[in-house]
Structure 1
Amino acid sequence: MAKLFLYADARELSSGIPELIKKENINVYVRNLTVADYVISDRCAVERKSVNDFISSLFDGRLIDQLNRLSEAYEKPVLILEGDVNLLYADEQRRAFFLKTLFNLTIDYNIRLLFSSCKNLTKDILVGLLHYEKFGKSRYPIARRKPKTLERRELLKFILKGFPYIGDKSAEKLLQSFGSLRKIFTSPSRELMLKGRLTLKQAKTFTDLLDIPYSVEKENTHQQERLEA
């Protein structure tokens, strides 16, 4: 059985969580991620926030931008709030404000919200998500479900979701912006980012894959890692 793996943003190294995950016999590939702190699968990624960072990033505007991009890029975005959540409810005025924010994130942005009291529990959550994506009800990596009917709209999205890092939302946005698969496939990565709202990683992986020549020989590990990076 292949060893489980996930991607971690380089900035997470200082937290010590990637090292805790490695102790669970899981490979951790460290990258400079443009979206998310951890990428669990092609459809699931995680943003980790300490309660204090959550509060400060909410007031300076970073939080909504980060989670909006996370929600755009991944079908199953997750936010882990780490620390003493009682700080969010210190007084009545603050309580009402943060409850409204949490409702906004879960309902409007479709963010899955999980709570952790410490880094060890955060590690357990990430490992649990990884196992769920591989062995649970979901598919890993994305094994696309063929639409029950051959309705053109769903069929076009089905084709796009075969590409790495392209979930339902990204496929829908691309089709709305470009109008056809041909226009999407012939557009440069910069246009996919500006018009299709893809991240740099999504756009680069998408266009790189279109240019890869088919070979009957098995890909070596280096080639495969380059595509995943």
Structure 2
Amino acid sequence: LAAIWRYPAYMIIDEVSMYSKEFLVLISRSITAVRLSTNRNAPADMSFGGLNTLPLYCPGPPFRDTKDERLCWKIYEEFMSIVVLQEQCQVKDDRWLAFLCQSRYGLCTNEDIQLLRGLILGGKDCPETNFEETPWNGAVLITLHHCIRNQWNEALIQQHCQKTKQTLLISKAYNTVGDHEVTNAERYTILTQKGGKGKNRGEKGGLPHRVALAIGMKVMVILNVHRDLDIANGARGEIVGI
């Protein structure tokens, strides 16, 4: 590490918003320690040992509740210049791009409104959609709302069982904390804690009490990588046996 960080004068951190606050502080501490070991004139009171740092796509300032969060706030305060991204063109549809530009300044026309209404499934301006045919029968719902996702999944499971004549099995959820099964005390804490947005329908703490299973059902197994950043890894599969 000493050899690597002896000569660089600049460091660019891409996608810094994907870094946890604790990890960003750890990087700063490590680089500071290495630079001090090779250069006694390196400022010990500055983050990254005084190394010029350029974070890309920097999010808003972090909270200041924990020690690491306060240290991360100090790192943010040391940034001297901010470049604001004014334009990022990833849309290739000229008509949709024009709508996005006009909606930004509140200049939408009647044609823009009709364009939006054409996205409403079942609306009179929407292209014909048949959920019994391709590609609509394989449509995937993308939503941030937990309740809507649950309703969508329940409807698809019912539809799958009706089409394939498979038996729908309801299993009691096996919840764990760490590497052990939830104790009575932990279960009480989970059930009595206040649910966040979208946590209703009897799912306090975000833990379902029952799990639906059926042969041929599509499933996704999700592993929380970092709850602070809402990052999770998921693997899709299909139930072939119970």
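None of the figures in this text is laboratory data; all of them are computed from the coordinates on show. Note that the structure is a prediction, hence the values are computed from the model and not measured. Cβ atoms are built from the backbone, for glycine too; each structure is taken alone.
Quick look at the numbers
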item	result
Top of 1, 2 by mean count of other Cβ atoms within 10 Å over residues 128-135, largest first	1
Of the structures 1, 2, the one that 115 was derived from, the read-out being volume of the Cα convex hull per residue in Å³, for residues 40-167 alone	1
Rg/Rh (Cα atoms, Kirkwood Rh) - structure with the largest value, from 1, 2	2
Read-out distance in nm of label points 7 Å out along Cα→Cβ at positions 16 and 184, computed value 4.4, structure in 1, 2	1
For 12 (relative contact order in percent (Cα under 8 Å, 6 or more apart), calculated) the corresponding structure among 1, 2	2
With helix-only ellipticity at 222 nm (-39500 (n - 2.57) for each DSSP H run of 4 or more, over all residues; to 500) derived as -13500, matching label from 1, 2	1
